[in-house]
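Next up: some structures, all given as structure tokens.
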Structure 1
Amino acid sequence: MNVRLLFLLILIAAGAKAQENIPELITDRPDQTESAEVVPLNALQIETGFVVFNDKTNQVQHTSYAYNSTLLRYGILPNFELRLGLEYLGDKTEISSNSISGFGPLYTGFKVKISDEQKGMPAIAILGALTLPFTANEEYKPSEPAANMRLSISHTLSDRISLGYNLGAEWDGETPTPGYFYSIALGIGISDKIGVFAESFGLLGANDKEEHLLDAGVTYLLLPNLQVDISGGIGLSENAADSFVGAGLSFRLPQ
């Protein structure tokens, strides 16, 4: 095992044992539906992983990778977090054996929690983000800064079941016409450590190309501040990827 990774895992475990009443670890991965919860004040949460997309068009197999997709979340107010993300991407086409790879644009954003869940009303948050083209490798550099805005809503249906959904607009940095994102995810706590989810999500109105997908996955809480996940999904529309699979790790550093 990489020495730095081993040291980090020891630090996480030590922090978990040193703290009592650790706030619940709520992550924004592996599903596409962002939660309405923010990270605790002065806490740094790191959510990282990889995903592989497979798509066949006109009998040509195309594979896209996010070799390392990492999101940093830091709570600067009780209801406000800053977000910073970076991906190392790759693409390969079977017929030509050509492949490219490089960093995608840096993601900067925020999440602000508008209201807690109470008296039958859901928890609500607003997210905003901007990607910076100059930070990307040439192969993944958009013409203009890309941006998105989302409304996140979460309902607790029972002690073990929750429902979350997002609505938002996204600009890809290439055209002025936004796409409109939607997602709805059902989460079930099998136990205190194991959770599963099923989700539908997609994009409407982006250059007249609609994407609709389904996915599902499992999360496992190794420690109060350390979670692993695995997930996969399929495309339901012509413009969506045929399938994808991913896995990841999320942890909160001791405060």
Structure 2
Amino acid sequence: MSSLAATEAGEGRFFQGTALWVAVITVVGFGLNIVMGRSSFDAPPLVHAHAVVFMGWVVIFVTQSVLATTGRIALHRQLGWLAAGWTLLMIGLGFAVTVAVVQRGGVPFFFQPLHFLVFDPLSVIAFAGLTWAAIAMKARTDWHRRLHLCATALLLGPGLGRILPMPLFIPYAFEAAFLGCMVFILVSVLIDRRRLGFVHPAWTWGVAAMLASLVLTEALTYSPAGLALYEAVARGTPGATVAPLAFPAPPGV
């Protein structure tokens, strides 16, 4: 095997491994929620559709990594078009579920309702933006893989949030989950740097996009525009009776 082929094989194994870790974190987080009785299959159909589509992305992500690593590039590219369209479903359902939760006044008690209304959609938009950038860079595999991983890391928040003791992180529960996503990427960067001997510039752009989504989330949440957005979304619903920037009472209190 030539040195170039060996390098490519090593890179493929590395990114296949990170994809599997994404799947493990997601499955463990949501599985733990089910085992502890914090999830109910009596949820509305919209929530089930959201779960199927977002878990579907994890399946697509892992499958694409395996296909690329095993050399089935034609099938990888065909599935890539499905992945591009899949992100549109994720944006639509991500927005719809967030609005539904806010309107019924059901935001988890460790999040401020307005913060939740802002960070959920912006996280999905940032994910989609990085995913489309990765697709646009498909001819440059090194960029393609790293941007895809940064994009999908933004979706780890809900899985990590079901593993971490989120109530203990109030008033920074969202930031704690986001930090978990960043730690996942930073560990990947360090391992990758050890392999390559340098930090690939794709990581810089990916991390910058992730941090930009955080900054925009915080800026919009604590602005008059954020309050106006919450009022418009919650008007005429039970969510309108909830203080946008107050933490809801824990269950049973």
Structure 3
Amino acid sequence: MAIIIKTPEQIAVMRTAGKIHAQILNTLEKFIQPGMTAMELNNEADRLVRAAGAVPAFLGYQPDHTYPKYPASLCVSINDVIVHGIPTDEIIIRSGDLVSIDLGLEYKNMFTDSARTVMVGEVSAEKKQLVYDAYEALARGIDAARAGNTVGDIGYAIESFNNKKYGNVRELSGHGVGVKIHEDPYVPNYGKPGRGAKLRAGMIIAIEPMFNLGTSDVDFWDDMYTVTTRDGAWSAHVEHTVLITENGPEILTEL
């Protein structure tokens, strides 16, 4: 699929969608409490999305015919689960957990994508630093998302900030977003300046670093979605939908 440059009308819809998206994630972040189940969190996300006049983009999502349909509205990835954790009633959120909430949203036929890692209760200093550094890497990647740069510049900004302090997941990446929840270009969290797809005004991409406290190696579960760290180390995943403009990057999924 070719890279899609969004029209002014599409961008206007995605700006509105992004504000809705950010408000929902703000609400979910405050909603998370020790003792609740991942399914309770999912159900609240679904309720908030629909109350805002939007549709949960992940529910029923199927990357291709070999995958089962994703069965939930929210990805809830706890501790050593990097991404795409499937919420259930059996998964209990506990104090000290790192909980990544990844939400895809469809609003007026346009899509936005954003994720946060939430620290629940008392979290160790090492794990707090992991989360802070993941957010800083996201900020560095966004700053590199400028017209005339490339996806390699984004990946280099993320990877060079990490500087081998954490496992930097390579099998998963950011992506284009807008007309579909996943579009071209592929936006890796590593790279070389000037390499890869060139960024142009009107492109909209999801940038999403994933840092592990241990190795960068991952395991893909048989459910076709859940991805965990191979060594059981904890992980942080953060993401924003970003518009490339002539005047620099614009984060759509923040208030």
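No value in this document is a laboratory result; all are computed from the given coordinates. Computed from a prediction, not measured in an experiment: that's the story for all the values here.
Listed values, structure above:
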item: Computed 132 for volume of the Cα convex hull per residue in Å³ - originating structure among 1, 2, 3; result: 2
item: Relative contact order in percent (Cα under 8 Å, 6 or more apart) - structure with the largest value, from 1, 2, 3; result: 2
item: Structure responsible for -9000, with helix-only ellipticity at 222 nm (-39500 (n - 2.57) for each DSSP H run of 4 or more, over all residues; to 500) calculated and labels 1, 2, 3 on offer; result: 3
